[in-house]
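Multiple structures follow.
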Structure P
Amino acid sequence: MSIPASFDPEQAENLEDIEKQFAVKAVHQAETYWNLLEKIPGSKLKLSKYDDDIYDQLMLDFPEFRDPSFAKHVDEEWLKSKVGKDRWRPFCEKFNHIEDYNFGTLLRTDSSAEYGQDTTIFVVRIQFYAIEIVRNRAGLNDWACAKK
């Protein structure tokens, strides 16, 4: 789903319908990702052809992720505070060549939990990729496949 170049969000009608379409796509992406984690250990999963670039840049811009335990629990305030946004925005823009890099996506706040009402936040796709790549490489998502 792409937004037409002529789209003016200030003049858009039926914003509720547009929001529903975005929500449907985000939920579909989360379901697809979870289905993959249940079938393939995250440590063997590649999310995109840019995984290495995303990971390397994340380690430079967010050295706290060098300790994989930092990715276990993601604090929404840390991501969305002014300081967090000021740190994440330049990182995200480095990947504007990736399709839907800034599209809304659901992220589990706890790598040891499934998607749920209390364990899911809304982030942009490149943040999802970055955090889930760390989790996968550290084996933090392997439990989802092992539980079956």
Structure Q
Amino acid sequence: MAASTGPREAQRKPGQIVAYKMGAVRINKGTLVVAYNADGYAYPARAGAAVTADNFLGVAYETIDNSGGPAGAQSIRVQKTGTYVFALSSASQNLVGDAIYALDDQTLTTNATNGSNPNTLVGYVVGVEDANDVRIRIDVAVR
């Protein structure tokens, strides 16, 4: 296709909530959602060697159970913007502004790696709720 020579309609859609086809899994509302680059479907965030290929999508807007169906049979709506509270042990005020990574779909860590395996970046700390919970801003980490 050649470069544009005039105005065009780009068919904009609001991007705060986006639907993604999901793997053959259950994803719970309010949990961290990633896309595995191996197949491109949405899954709960995870730890382990395969995380290298994960892209953070956002926070699940709803609970969808596709564990009994094939990958791609159902879609889940995912929130792409905002701040959310998640568990982080030993949370302290000096973490504000720091990068935060997923250990699983509801637990965070400040470590970019888990042994020799990378963790998925999910946002930055914007507040500390208590000793075990932080508020993170996800906008800067979503894909």
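Every read-out reported here was derived from the displayed coordinates using simple, explicitly stated rules and does not represent laboratory data. Not measured: the values here are computed from a predicted model. Cβ atoms are built from the backbone, for glycine too; each structure is taken alone.
Details
- When relative contact order in percent (Cα under 8 Å, 6 or more apart) is calculated for each of structures P, Q, structure P comes out greatest.
- Parent structure of the calculated result 148, given that volume of the Cα convex hull per residue in Å³ is the read-out and P, Q the choices: Q
- Structure (P, Q) behind the derived value 0 of helix-only ellipticity at 222 nm (-39500 (n - 2.57) for each DSSP H run of 4 or more, over all residues; to 500): Q
- Which of P, Q yields 1.00 [FRET efficiency 1/(1 + (r/R0)^6) of positions 24 and 64 (r between Cβ atoms, R0 = 25 Å, to 0.05), calculated]: Q
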